[in-house]
Structure P
Amino acid sequence: MYMEPKGTLIFFCGKMGAGKTSMSIELSKDKNTVLLSEDTWLSQIYPHQIASFDDYLKFSRQIRPLVKNLAQDILRTGTNVVMDFPANTASQRDWFKNLSAEVESPYEMIYLDASNEICLKHIAKRQKEQPERSNFDTKEVFLKITQYFEKPEETERLNIRKIEVRT
């Protein structure tokens with residue numbers, strides 16, 4: 001029996017403001033790629049309901065099963081999937097690895113390694129360009145979220161492409 005090749009899952013690790021969304025949009029322009037964006041899903045399913053980090057965590061958990069099933073269905077067709085969802089902790093990265101493994105699909109994690117200074121500069125720029133996000137895109141939220149960030153470790157045995165963010 002001939003087996004069609006599976007699509008590749010591409011996901012991102014990097015602090016808030018490192019450039020994950022910008023890079024996911026850039027990569028999704030590939031002709032055989034579907035972009036799944038957490039921000040888009042959350043804003044369309046739960047409009048005006050995310051006012052705090054705890055709200056984000058709650059609603060993000062709620063959409064995960066649906067997004068996982070959709071991503072796996074797409075990967076089974078041989079189409080690549082770019083997921084603009086955070087892989088910023090070991091448990092989040094395990095979720096992506098398992099999503100991929102369950103459909104025997106290859107994956108690549110792109111780690112955007114950026115200093116706090118660069119991330120805060122990006123966040124300040126985003127506040128001006130996207131005023132609707134200005135309540136969430138703040139230095140205070142960045143500092144709160146960054147305390148949970150876990151750099152990928154060799155023991156996780158990930159397929160990583162690391163990019164040093166300089167500007």
Structure Q
Amino acid sequence: METKRLVEIGIFVSIAIVLELISTLIPFLHMPQGGSISLGMLPIFIIAYRYGVKEGVIAGFVFGIINFILSGYAIHWGSIFFDYIFAFSALGIAGIFKKNALSSNKTFISGILLGGFFRYVFHGLSGVIFFSSYAGDFNPWFYSFIVYNLPYMAVSTILIVIVGLSIKDRVFN
């Protein structure tokens with residue numbers, strides 16, 4: 001990978017970390033066992049759209065590791081993989097839309113929705129596998145996917161679509 005690309009990935013991962021940390025300062029934006037409403041995914045999507053899936057996955061992977069180190073929550077080593085490594089690396093899948101994302105708002109949104117969906121799936125699976133004791137009387141699948149992870153992931157993804165569309169022309173031109 002060329003130096004410029006590595007530096008850009010580092011800068012955008014740093015921006016993602018700062019955005020994620022800002023969300024932790026606002027109490028009503030984060031969930032008790034992890035997860036928050038945040039713009040932290042947006043810089044990872046930008047890398048995926050600029051350079052493609054490989055660089056997007058690498059940026060998401062690095063973001064996930066640093067995010068865990070700075071403010072991670074895990075009750076089992078497996079949840080580290082599902083909630084941080086797999087979930088944030090999956091954001092890079094948006095890079096499959098690299099070719100048309102900048103010329104088409106529909107494609108731009110599709111990449112964000114796809115990456116956000118895969119992140120949501122990994123968080124949901126983590127909830128079922130590792131955090132099911134928190135479900136109480138709920139079915140663990142329903143609790144993890146609908147009650148716990150859907151609200152913050154849906155709001156974050158919609159927020160990123162809105163902000164992403166508003167800055168798209170300035171970032172990529």
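What follows is calculated from the coordinates using simple rules that are stated; it is not laboratory data. Keep in mind that what you see is a predicted model, and the values were worked out from it rather than measured. Cβ atoms are built from the backbone, for glycine too; each structure is taken alone.
The value 2.4 for distance in nm of label points 7 Å out along Cα→Cβ at positions 78 and 110 was derived from one model only; which of P, Q is it? Please report the intermediate quantities before stating the final value.
On the way: P: 2.4; Q: 3.5.
Of the structures listed, the value fits P.
Calculating mean count of other Cβ atoms within 10 Å over residues 46-53 for structures P, Q picks out Q as the one with the greatest value. Identify the structure, out of P, Q, from whose coordinates helix-only ellipticity at 222 nm (-39500 (n - 2.57) for each DSSP H run of 4 or more, over all residues; to 500) was calculated to give -14500. Checking each candidate, the match is P.
For the set P, Q, ranking by mean count of other Cβ atoms within 10 Å over residues 86-93 places Q highest. When relative contact order in percent (Cα under 8 Å, 6 or more apart) is computed across structures P, Q, the figure 37 traces back to P.
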